[in-house]
Structure P
Amino acid sequence: MSIGKPASKAKFVGLLTFKSEGPVHIGKEREGNVLYTLRLSDGHLLIPSSTWKGSFRALAEKLAPTLPMSDLERLAVERLMPAQRPEEAKRNVKDLLKEFLEALKGRPSNRFNPKDVREKLTSLGYEVEQELVEDKEWALVQYLCLYCPIGKLFGNWARAGSLRFFDTILTSDTQRRPGVGINRRTGTVQENVLYYVETSRARLKVPLVIVGEVDERGSTSAKLLASTLEAIEVVGLSVGGRKSVGLGLLTLEEARFHAFELGVGQDVSGIFLANPLKAPSMSLRDFTAWLRTH
């Protein structure tokens, strides 16, 4: 790609089919001593998009630290990923604040480019004069959020994710599996604590549709998506509740992707944007190789 040429966004649709190795439990509510699974009013079981997104994200978070990345991407992963709340994220970046404020004043530092800092904060709606930025630590957190490869795919405090997972509707009868309460302090069974978990049956076909884009082929977020899909192909994916007792393990049986770059190659006239399924079909391995190449 020539210098100065804007990167072409890479868009795709993924059609995946899993097989459930065991029963699946997507928690809904508890009544008495029964943990019910999520279902529609017509009786079909539901794996919501949020469950898929959470399972993919959890795997991507494990893989992200192993990838080569820029200094700012590394900072974003190391400082933001462990934080569960904004207050924790702000504490994690406190030692970077002095350098960040120097950049806000227009002075280059080891980590931050003044022009980039001002451009990114402006895009987030900030008045970039230092004295006008009230919560400077939060501004720094949001700035790093824009560089986080996990956040680019799944969303974070500064941006929406670029991947969209569709709900999956399953046709299955249900069963109830008994369980007993465990005393977490002693690791022993609690007396008089018997409950039942409602699950699907095992060996179900579980389809998933993913629609998304990456900012550029060969980028860190594109490589992270490729690594996540490859890991799922090898080890499977766990969804829903009670994973510690073996529920919810899915293995990938089939995957097909339709991918293209906006306005590039066969999509120069935009035909794939209107109907991505017209783009040539790719296997998972072809798609992950495509994601990794510029």
Structure Q
Amino acid sequence: MKKLSVCVGIISMFMGAAQAEVAEINGSNLSYTVIGEGPAVMVLHGGLGLDHTYLRPYFDQLSDAHTVVYYDHLGNGKSDHPEDFAELTMDRLVSDADALREHLGLDGVVMIGHSYGGFIAQAYAAQHQDHLKGLALIDTAPALDYHPQLAGTDQQMAALGALFSGPMPDNETFRATWGQVIQMYFKNYDSELGDVLDANTTYSYEAWNAAGRMLATFNMLEALPNLEVPVWAVAGAADGITPPAEGALRIAELVPNATSSIYHDSAHYPFIEQEDAFFVELRIWMDGL
């Protein structure tokens, strides 16, 4: 397995290859980055409260044959942070994604959603599958109707409880708490990689707090059987926050035109922990669309 430790300079080099741009979407500025040329791929980041940077440089490799679009959701990263985070709803996030797609003149898009980005991608497909060529859902779930299966040290479990039991009061508390919890999101956590991810992330505790409110009513169990777009549902076998049985495998059972892949040496980030195998399969699936 490829060593997870990566050099900050290398990641910075990849991320500096294309400058972020800004588009006014639904009255707010969204920060986005486009690299490569070819059929369009939109990659939706998780969190909420994080940004798109943890997805890079991993998905950058698709730019050898595709136009790859990253962006920070409203209230996240370098996109506008509204005065009232009540503006952050699932419908707004879906509308933002579609308006950005239209702004960029894209159609027949392959949408890739990881974690919370997978929730948004599912909701997007339910409303706008006519603009999609394919939908890749990575370590996400169709409903939050199960108990997570995370395990860690006493300190990590205390952080997990704090993160999910009540609102985060500020960015520094959120950052420190997330720094403990993310260690349980890897099968084999690498502290050097963790430092890189942390250094690149712009945290938004208000977006994290809004995310929990939105998930209280998130349920795609009735909508997924109506999807006609091809779906690739993926999970790390050791993922405790969106376990395969409750996530990828259930999605694959619900969607008529779906396939699934389980990565046995990964948890919540198979595109990092099993990068080579993940991208081989992703390209095979995309080539078959």
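Read-outs throughout are calculated quantities, based only on the coordinates presented, and are distinct from any laboratory measurement. Owing to the predicted nature of the structure, the values given are computational and were not obtained by experimental measurement. Cβ atoms are built from the backbone, for glycine too; each structure is taken alone.
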Have a look at P, Q and say which one yields 2.3 for distance in nm of label points 7 Å out along Cα→Cβ at positions 55 and 199, as calculated.
Q
Structure (P, Q) behind the derived value -0.44, -0.53, -1.12 of log10 I(q)/I(0) by the Debye sum over Cα atoms at q = 0.09, 0.10, 0.18 Å⁻¹, for residues 143-270 alone
P
Calculated from one of P, Q, relative contact order in percent (Cα under 8 Å, 6 or more apart) reads 33, and the structure in question is P
Structure with the greatest value (metric percent of Cα pairs over 31 Å apart, set P, Q):
P
Ranked by mean count of other Cβ atoms within 10 Å over residues 127-134, which of P, Q sits at the highest value?
Q
A value of 17.9 was derived for mean count of other Cβ atoms within 10 Å over residues 31-38; which structure in P, Q was it taken from?
Q
